[in-house]
Structure P
Amino acid sequence: MNWQKLFQMQKNLDNHIESEHQLHDADLFNQKVLALLVEIGELANETRCFKFWSKKGPSPDRVILEEYVDGIHFILSLGIECGFDSAEMAPLRTEAESILSEQFLKVYENTLHFLKHCSLHGYRQLLENYLQLAGLLGFSGEQIERAYFEKNEVNYERQRQGY
């Protein structure tokens with residue numbers, strides 16, 4: 001994945017949103033962390049991996065991928081906020097050694113740890129565990145990137161429409 005391109009696209013979107021909503025001086029870190037936690041929950045809900053009481057299967061892959069990419073938007077935005085967008089993103093391990101529901105819990109744990117300790121190491125751990133989640137869901141880096149580009153356009157359109 002081309003991390004520099006993704007960071008730049010996210011930075012442009014963040015700047016657009018901050019300008020449109022007069023948020024240039026606002027500290028949005030906690031709100032972005034909360035938004036990420038909500039998106040992770042929405043993703044888990046679409047996979048239905050924790051719904052042991054239900055016989056209904058997961059949502060279609062395209063729906064799950066779109067929810068997954070919503071999380072990527074906020075992870076990138078948090079990296080920008082902490083100044084990690086210029087850090088070298090060495091290859092991250094994408095193979096997970098856990099089941100899907102356990103991986104979701106790891107991502108929640110990483111997110112909350114990052115909230116308390118905004119470090120590059122914590123950020124890389126969050127990103128790596130989120131990418132491992134993609135691996136468990138069967139998504140490739142190319143699919144994630146393409147879906148990110150598409151969702152980025154949707155986000156701009158939503159801003160134009162006063163979303």
Structure Q
Amino acid sequence: MSAPERPSLEVGRIVKAHGLKGQVIVDFWTDRRERREPGTKLTTPRGVLTVRSAAPHQERFLVWFEEISTREEADAARGTVLSAPKLEIDDDDVIWIDELFGASVVDEQGVLRGVVVDVESNPASDLLVLDSGALIPLTFVTSVEANTLIEVEVPEGLFE
């Protein structure tokens with residue numbers, strides 16, 4: 001009997017070809033180094049791609065996949081979304097971004113403040129973007145029920 005398959009997450013996208021030997025520029029949407037280490041297998045609608053090497057390149061990554069060896073193959077892969085199994089991290093303090101989308105956000109008084117439609121990267125703290133237009137730093141999140149409810153404790157005046 002095989003192990004149950006873990007749900008996968010979209011972790012990046014091939015932006016464009018680079019050079020003549022099949023290297024590509026990848027925009028990773030995760031800071032997890034495991035996603036770009038040699039030997040890592042990433043799934044795509046066209047099949048599995050295995051990372052041969054990856055190096056930082058102008059705020060993105062220059063990646064060489066085992067299965068892409070020519071400029072033409074790299075050009076054909078442009079726009080391909082890369083997915084990987086969700087990591088199994090046993091830490092109650094970890095908040096998975098995919099569990100935030102669609103969740104209702106309530107403050108400490110139980111007032112509904114909106115629904116999460118996006119998460120923006122910010123140097124101080126990532127921000128929840130609500131359908132109401134409000135931006136809430138993740139540091140104010142006190143509890144998360146995946147894709148359902150997020151409770152926040154915010155300073156007075158944040159929603160005014």
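Tell me which of P, Q gives 13.5 when you compute mean count of other Cβ atoms within 10 Å over residues 44-51. Of the structures listed, the value fits Q. When FRET efficiency 1/(1 + (r/R0)^6) of positions 76 and 116 (r between Cβ atoms, R0 = 30 Å, to 0.05) is computed across structures P, Q, the figure 0.90 traces back to P. A value of 0.35 was derived for FRET efficiency 1/(1 + (r/R0)^6) of positions 52 and 132 (r between Cβ atoms, R0 = 41 Å, to 0.05); which structure in P, Q was it taken from? It traces back to Q. Quick check on the output: 19 is relative contact order in percent (Cα under 8 Å, 6 or more apart), derived from one of P, Q. Which one produced it? Derived from the structure labelled Q.
If helix-only ellipticity at 222 nm (-39500 (n - 2.57) for each DSSP H run of 4 or more, over all residues; to 500) comes out at -1000 when worked out from the coordinates, which of P, Q was used? This figure was derived from Q. Sorting P, Q by FRET efficiency 1/(1 + (r/R0)^6) of positions 60 and 84 (r between Cβ atoms, R0 = 30 Å, to 0.05) from high to low puts Q first, with the largest value.
When mean projected area of the Cα convex hull in nm² is computed across structures P, Q, the figure 9.6 traces back to P.
Quick note: the coordinates plus some simple rules give every number you see, no bench work behind them. Just so it is clear, the structure is predicted and the values come from calculations on it, not from any experiment. Cβ atoms are built from the backbone, for glycine too; each structure is taken alone.
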